[in-house]
1. Here distance in nm of label points 7 Å out along Cα→Cβ at positions 10 and 34 was calculated and came to 4.0; which of the structures I, II was it taken from?
2. For structures I, II, calculate Cα Rg over 2.2 N^0.38 Å and state which one comes out highest.
3. For which of the structures I, II does the calculation of distance in nm of label points 7 Å out along Cα→Cβ at positions 2 and 98 return 2.3?
4. Can you spot which of I, II the value 1.1 was calculated from, given it is distance in nm of label points 7 Å out along Cα→Cβ at positions 26 and 74?
5. Here distance in nm of label points 7 Å out along Cα→Cβ at positions 122 and 146 was calculated and came to 4.2; which of the structures I, II was it taken from?
6. Computing Rg and Dmax of the Cα atoms in Å, for residues 18-65 alone gives 11.5, 36 for which of I, II?
7. Once distance in nm of label points 7 Å out along Cα→Cβ at positions 114 and 130 is calculated for all of I, II, which comes out largest?
Structure I
Amino acid sequence: MSTRQLRILIAVLGTAAVTAYAVVLLRQITVWNPMAAVPGLTLEEIGAQAAARGDTVFSAFPPFVAGAGIVVAVGILVLATVSRRGSAPAFAAMYLALLVGGAPAYVTASFGPGMAIADAFATSGGDHAPGGSYLMAVSAAAGVALVVWVVALATSSRRVQAAPAR
């Protein structure tokens, strides 16, 4: 497999991983968490009761955040496809960094809807469905992988530089 083919493979897999993360993020914020926080009500009833109390559970911000992650991932995919330079490890690190960034993106995107549910239904604003925990676990694993990846690259780079010339 050529370097270019490996770059593209990494980019396709990375884009798929980021897209899956974004889908889970969006479902967690807009479906799973509201339904778990207020069992027995439909999403429409949750939105209507919150609106009657002056809160907005469903806004355009979570889809924007999820879409932004996908757009960046696709941009990296395009770069990997058209670029004649760039190492496969560098592209892998970019996707790992995107997945790490998913955690703060999730917290930011879910804060408003979570607080709206908490205010409207006298419950906590935290996660009520397990999707958020899965997102945090994926981001943490990507963070560990990224650190290991960067240390391994730096170590191998030093070994190459320190190798005696023949």
Structure II
Amino acid sequence: MLALSHFFHILATLIWIGGLMLTLFLIYPELRRQLANHPELDALLIRLRQRLVPWNNLALVVLLVTGMLQMSADPNYSGLMQFENEWSRVILFKHLALIGLVIAGAILQFRVFPALDRVYWLRQRDKHDPAEWERLRAAETRWTGVSVALGVVILALSAWAVSL
């Protein structure tokens, strides 16, 4: 059961953090370069977000479930809110970074993405504010970057915890 948990934990990490990195460093820059002034760009980005968000949410649930299973099976785990060894302190920082990642994802999913969708539909009717559109696109890139940075921190803390 623990080996299966590790497999799904790694797969969910790949989907979540890998998807964020792929989006931030490859997909967004290339699409924006190729389709800079084409109306198809905005529609394509909306469709990509609609496809990525459910996968990210599923990955988060899998990470939480498998992570709790793995943590409780670890010999270094001495109980809830017990930080008496280095492993438990590293895991605490990992969980704090995870909370930050969830908050960044929630800001994107429930604030930035709906606002981008709204402005997109207004753009279709020539009733939008171009400055708001650019501000929201910058916010999307910024919060995705924050998510990637926190994801890398989580991976580093995971590697540290495994080495203890």
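1. Structure I accounts for this read-out.
2. I
3. Details: I: 2.3; II: 1.7.
Label of the source structure: I.
4. Corresponding structure: I.
5. Values: I: 4.2; II: 2.2.
Going label by label, the one that fits is I.
6. The read-out comes from structure I.
7. Top value of distance in nm of label points 7 Å out along Cα→Cβ at positions 114 and 130 goes to structure II.
FYI, it's all coordinate maths here, none of it is from the lab. The structure displayed is predicted, hence computed values, not measured ones. Cβ atoms are built from the backbone, for glycine too; each structure is taken alone.
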